[in-house]
Structure I
Amino acid sequence: MLGLKLPTDPRWVNIVAKNIEEILTDHAYCEQKAASSAISLIIGFPEKTELVQEMIALVQEEISHFKMVHDLIFERGLTLGRERKDEYVIALMKFFPKGGSREDHLVHKLLYAALIEARSCERFRLLSEELEDEKLARFYRKLMISEANHYTTFLKFARQYGKNREEVDEKWQALLDFEAQLMLNLGKKETMHG
């Protein structure tokens, strides 16, 4: 369903299980960045009323997820750590060339967002199935469904606002191929995407 070309190595869950504080901090910041990205789409494309409406709802949902992760951190007697650079997102954002039309820029942003949500969904599924901590496993199962909805929303908008469906789908497949190569070198750290 997600279209990912390379699944996460299941051993990544072992790294996460040994570094719960780190993964929760990283996850919290991922939720905050997702809300910021949605706000950026609202600011950059205010005339796209349907997109703006959907992004308003998404901002609220992502911030609620941030709070849920922060609450988990607090319940465990931990504190939110410092934000770290997301190597995955930084590398991913270099795929599409700079420049181009405003519409191309929008489609690229939407495809990046769709892919990040798809990878998050896949990772949340792994965590929900493999973590021994039952509370965390249930938490990630719930969020997995949400991420799947976000993925399909962003991909739908990319297809809606692109010049034509075929071109958008070609870009999507090329981005998926690029991401698979990127993932060959990731999945070895206690981060949500890296």
Structure II
Amino acid sequence: MEFCEKLQELRKNRGLTQEELAEALYVSRTAISKWESGRGYPSIDSLKEISCYFSVTIDDLLSADKLITIAEKENKSNVQNICDVLFGITDLCSCMLVILPLYPKTVNDNVYSVSLFDYAETTGLNLTIYWTIFISMMLIGVLKLLLTYFKVVKSQKNITSCSLVLSILAVIILSLTREPYAVIVVFLLLLIKGCLLFKYIRT
């Protein structure tokens, strides 16, 4: 007997509706419907809840092979979520390009390092480009974290692609405008993103 059939049988033996079972397991009715129709399987935590609620073992609900498959899938999903969170945090670290003293300012023939707020020794166009890119990277970081928190998977790849494109663009522009310290910071952030992306793809 398949898991979907076992779950239906257990629920009906208790005289429960899908809504009542969903409330008991703290999941949505859609989730119960999905499990009972064979269109998906619960997470390991949900399996434990089902097992406890109906006083059966997890082995009674699922075969060992299916349980391993679910565990592997859940582990992959957890790793990808962690990568998404770290990706978002890395983009938020772009605020360093604004607040850290990475830009030169000449005062009485002495060169000091100042933040982007006090930087005036470049063209207005360059400053506009810097601010646009850095703020965009920070906003993408916030959006990435929000999408991960609310478990929105569909837009994640597009957001990741935009983040990488902006980082590469920032490296190129800062290199062309000869901002060595800022280039180093952006390049390090890009390197971190590359490592996270590699880990994400491998899972």
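Bear in mind that the values in this text are calculations on the coordinates, not laboratory data. Keep in mind that this is a model prediction, so the values were computed, not measured. Cβ atoms are built from the backbone, for glycine too; each structure is taken alone.
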Next item on the list: Rank structures I, II by FRET efficiency 1/(1 + (r/R0)^6) of positions 25 and 145 (r between Cβ atoms, R0 = 30 Å, to 0.05) and report only the one at the top, that is, the highest.
Entry: I
Next item on the list: Given a value of 5.8 for distance in nm of label points 7 Å out along Cα→Cβ at positions 57 and 185, point me to the structure among I, II it was derived from.
Entry: II
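If we compute percent of Cα pairs over 11 Å apart, for residues 113-152 alone for structures I, II, which one ends up with the highest value? Walk me through the numbers before you get to the answer.
Working: I: 52; II: 68.
Answer by largest value of percent of Cα pairs over 11 Å apart, for residues 113-152 alone: II.
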Checklist line | Per relative contact order in percent (Cα under 8 Å, 6 or more apart), the highest-valued of structures I, II | finding: I
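The value 55 for percent of Cα pairs over 25 Å apart was derived from one model only; which of I, II is it?
Working: I: 34; II: 55.
Computed on structure II.
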Checklist line | distance in nm of label points 7 Å out along Cα→Cβ at positions 105 and 121 from the coordinates reads 2.8; which among I, II | finding: I
Check: Which structure, out of I, II, was FRET efficiency 1/(1 + (r/R0)^6) of positions 49 and 177 (r between Cβ atoms, R0 = 35 Å, to 0.05) calculated from, if the result is 0.60?
Finding: I
Notebook entry, point to check: Which one of I, II has helix-only ellipticity at 222 nm (-39500 (n - 2.57) for each DSSP H run of 4 or more, over all residues; to 500), as calculated from the coordinates, equal to -25000?
Noted result: I
